[in-house]
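Take a look at these structures.
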Structure I
Amino acid sequence: MAGSRIGRSGGGQRLAAVVFLAPVFALIAAAGTRFGLWSYEVGHDLLAMRVGPALAAFGAAAALALVIAALRRRAPLWLALVALAASVATVGGYAWQISRVMDAPPDDISTDLTEIPGFGSLDARRGAGATTRTGGAEACPGAVPAMTQVAPQTAAWALQESGFSLQGGVTVARAAGTHRGFWFGTVHDAVIRIRPGRTDIRVAARDDRPHAGEACRLATEISRRLRGVE
């Protein structure tokens, strides 16, 4: 009897381990991309968004099997509940991320589509792979200009508070910065163009990969700070 219980417990632990494969694998994919072990295409597109969902599906099946085993008193109920919660969170997380990517605005956002601010010296770093489709407030409602000529110090502060490192000197006419994402290390550039009566913002990814609206989020953060909106 004792040996049978140990065997059943070991089987339950193995099923629980299958449930946690997908989130652990996603973390490894993100960390490897962030620290340059493989490219964004490999880490995000292949490992995280193709292999990961398959592992999440296996995990969901394992969680269901573990719940059935627990109802038959062949596995600990607490382990089954933990596995089920982890599986629901994992599958839900993947569904949320996929919907974000599919419904996201462009990864190049400007508050002025008539005269789009240029990146200046950052163009050399951006290269030919940078996105060329630029969206405005219709795609990203939070990205609006500050209808005032902000001080250069304010522009620099807004960039730094939004997670950007300043690039080049800050002048009375412009400030620029670069943001590196935490999970996959994706790079976005930003420029703030300062003119009498109006200050515009442009944020764009350095590649043409989908980033689930990160450019919009960053442009909105910068705009909020420039306009003094809490």
Structure II
Amino acid sequence: MSLVRVHNFSISLDGFGVGEGQRLDQPFGHAGTRLLEWAIPTRTFARMGQHGEAAGADGTTGVDEAFASQWAAGIGAEIMGRNKFEPLAGLPDGEEWRGWWGEDPPFHTPVVVLTHEPRPPLEMAGGTTFYFLDATPAEALARARELAGGGDIRIGGGTSTVREFLAADLIDEMHIAVVPILLGRGERLWDGLEGLETRFRIETVASPSGVVHLTFARRR
């Protein structure tokens, strides 16, 4: 059976995975890019060219790159929530939203988007096709496995989507980057997940960037 994985999901010291006030001109709300500043300079993110760097730039190596680089290995499909695919507010009237990533998104796999407003699949360049599904986490996972060709499934976010899959006990491996900032408001990852640590083996690695990388592996 394929694994269900989370990679490079950043939270603040007070547990917020996104800031308050998400909209078209503020994709991460009042947090801005502060939750991603450990990842943006890495070789993996620089090669994606998704955050203003030139695609193909060298990027940094080291602890942060070692974690960032694992996100694509063995992945056959991603599941994401609607709020990762499109902004909560500020969409142009009458314009079909095609995601934040341009015509060649970095996924290069099928992507299941959880939404209460399904629409036909959206095929993009580079092998990415978005499938819009109104479904429970278990139903979405079944559909993603159909699309994944035997590969693992990545739960890409946002915060509520990761939390819902954890609550449904559907995640096998997870990487959380704890960033040394306090956001104070937004959406918290850990709410309602008391006792989660009993289901996983948890290890920590500190980075010179100040980030603490937590890895969770399901206890068998």
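Just so it is clear, none of the values below were taken in a lab; they were calculated from the coordinates. For clarity, every value in this text was computed on a predicted model and none was experimentally measured. Cβ atoms are built from the backbone, for glycine too; each structure is taken alone.
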Comparison of I, II by relative contact order in percent (Cα under 8 Å, 6 or more apart) - largest value held by = II
query = Thinking of I, II, which structure, once Cα extents along the principal axes in Å is computed, gives back 83, 35, 27?
reply = I
remark   = One of I, II was used to calculate mean count of other Cβ atoms within 10 Å over residues 37-44, yielding 20.6; that structure is II
note = mean count of other Cβ atoms within 10 Å over residues 165-172: greatest across I, II for structure II
query = Suppose you compute helix-only ellipticity at 222 nm (-39500 (n - 2.57) for each DSSP H run of 4 or more, over all residues; to 500) for every structure in I, II: which one lands on -15000?
reply = I
inquiry  = Using volume of the Cα convex hull per residue in Å³, for residues 117-204 alone for the comparison, can you identify which of I, II gives the largest number?
reply    = II
